[in-house]
Structure P
Amino acid sequence: MERLYYADSYLTEFEAVIEKCLPSGDNLELLLSRTAFYPESGGQPSDHGWINDLPVLEVRDSEDGPLHLVSGGDFTPGQTVKGKILWDRRFDHMQHHTGQHLLSRAFVEVLGAETVSFHLGATDVTIDINRKEITDTELEKVEAKANQAVTSNLPVKIYYIDGSDQSEIPIRKPSKREGDIRIIEVEGWDYSPCGGTHCTSTGEIGMIKILNLETVRQNIRVHFKCGRRALEDYGKKTRMIRELARTLTCGEDDLADNLRKSLENSRGEARNRRKLQEKIIKLTAGNLAGNYLENCRDYRIVAAMVDDFGLGDLNKLASGILASGEADIVILASESPRPAILMARSEEGDLPDLRPVLEEVKGLFSGKGGGSAGRVQAGGTDPDGIRTALEKAVEIVSGNGTTIPDSSAFPT
């Protein structure tokens, strides 16, 4: 099996003889006498393309050589076929794999940090670095160092050495393989054993842009893009910055300061809203406490519809009413921000389990929820049924039907 991509990453068309045809579901896997298709290996995805105009979906390596998964077709061993590589995908992989060599070398030069793994995906490209943390300043230096090699347009050479001769050249990470080892040399910059496809000069990478970092198993995972992907990412972010600057009516250079100020103002307004809401809850609790429903012989029941109270606020309101000692059971409901009901009881006296009551009424407003015997709650999606659910809950608890007031019926 002759692997044509080893000698020429720019070869996109070739002829070969089919040596094996292996069924794979509705498709076929073809073993060819020679191929320019790179199989998935070393963190780099396989090439895509066509064999006799039929799509090659993926290429995987095997003991006999690369197997080409072809969609459909009628192939037989001994048949001569034409292969064609999807160039845009191949060149994208060449840019990123060559860029990875430069970036990995830059991490060694700037931080003394080794690359422990490489992943090239359709949208995400990463290397894992054996460091626990990296500062923004260090990252900028690494990126600048890598791009210095890009703009220097250094030649990228391919040659083979015997595995025992690796100590004779400054290999960044020696290979453990025996026999002939394929070396990718970025002239005067990096020497790496590698079987992938690469550019012939670093200028073809275009640019290397580090996007973000994350910690993965005691290492730092570096997300980056090269070439077309980096340019597209830059364009997308430039459009975002332009739109944000227009929204905040400021220059792009002033965007960070304006965003910080807007965020500080928003946080201040949120704090003020929370303080105001706490006052409203306290006043409402004071007004509702002691206003029992009539015709409820056994318990002192306080029930009301309240406006713009979420479940968290309903809980605080119920706790405030019960803390006054002026109620045995509190049943509250609100239509917004979403339909919700809250029932709570005092810890004093022989009072009913509220869980069966909630199960009986929550379907009336498409509610979901639960709780303990002494406090239950549910949020729903049907505001039209929330008052009915509240009235039904009061009827079950009290044994009598009664009109439920809104909280606005009590003076504030």
Structure Q
Amino acid sequence: MTEHKLGISVYPDLCPLDEIIDYMKLASKYGVTRLFSSMFSVEGTAEEILDLFLKMNDAAHECGIETSLDINPDLIEKVGASENDLSVFKDIHCDILRLDIPFMDERDAALINNPYGLRMEWNTSILPEAFYDNLINNGVKPEQILTCHNFYPAPYTGLRQDKFLSLSRMVHDKGARTAAFIASHNSETHGVWDAKYGLCTVERMRKDPIDLQARKLLAMGCIDDILIGNAYASEEEFASLQKAMEVKELTDENPMKKVFDHYHRRTDGPQVRVRVNTEKDITENEKKILFDFFPHSDAGDSSEWIWRSRMPRLFQPEEGIPVREYSGKEFPRGSVLMVNNNYRHYACEVRVAILPLENDGLHNLIGTVEESEMELFDFINPGDSVVFFE
């Protein structure tokens, strides 16, 4: 399973370095291990710019954070570097260079194969498939290719979701590592070009809570690293992101391990975390099955009406799931249901209504998934693990 990384963005052209260092220290407490910043947006002499980023990179490393610096051909020339000599960036202790606009020729491969151990990152949002094929044809190994989407400061200018998916899947399927931006909703955030409206990659996610943005990207299965585009995210947002990016392990002690091994079911797919608002009368058994059972997983043969986790029925409590009456004629989309003792063979199955579902007396309503969360089910593939949380 891919190890996902969480990152932040900082703007030394807009804020003092000591303030940025405090932000790094806070972020590192919540699992942040990446930092993005732009070198070409900072004004000053080459010496001033290099000195600033040396201090920033060293401070990041002290927090256990690797740094990715956005550069372009003009900046490369300004600091006296070239595609054949990146030593100046090594001297300021940079980890990754993101070339916002590549050369589009053999020089790009030369950058990746530099002798300084610097990794190169490419702009996923604008580059065609032929660019990556040319890199590989020029001797670049796919695992050497890092990619990172753009962020978009102005409302309604971010990427279409289907375009984002096609670009991300294309590079991910080639074996490259991918990254994208999400937006903080903290008050008085900042970023490039007076970014008061968040700095995200996918437009339709701009107003989503920050943890939901992250969970959607992870559910897509083609984004490895998630970066907060604007600064400064709040401590509460960091806490929610840390929870969103938790990964459960299918241990040998879990009885589902033998079931998955017996049926040759995958255990390395994405883990999708879905927030559930529970009903007041949910029982302890229902809550335990919904939140503690792992992994909830769809075998791929569900109808268009439900997403279905059938494995909990193999571990029914002695009393099963006592019937609880529901007054409505149908369960609306987003209803979280558990099969009850009126159909004992299937009792304990967890089902999420994708379409309104007739109330046939076979289900207890145990919770609700809000509509903003329901989009997650558009990205869940057979074998992906779903983790429900309150």
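Observations on the structure shown:
- Computed 19.8 for mean count of other Cβ atoms within 10 Å over residues 91-98 - originating structure among P, Q: Q
- For 4.2 (distance in nm of label points 7 Å out along Cα→Cβ at positions 227 and 363, calculated) the corresponding structure among P, Q: Q
- Each of P, Q could give volume of the Cα convex hull per residue in Å³, but the derived value 155 comes from Q.
- A value of -8000 for helix-only ellipticity at 222 nm (-39500 (n - 2.57) for each DSSP H run of 4 or more, over all residues; to 500), calculated from one of P, Q, originates in structure Q.
- When relative contact order in percent (Cα under 8 Å, 6 or more apart) is computed for each of P, Q, the largest belongs to: Q
- Label whose coordinates, when distance in nm of label points 7 Å out along Cα→Cβ at positions 219 and 371 is calculated, return 1.5 (choices P, Q): Q
Read-outs: derived from the displayed coordinates by stated rules, not from any lab. Worth saying up front: this structure is predicted, and the values here are computed from it rather than measured. Cβ atoms are built from the backbone, for glycine too; each structure is taken alone.
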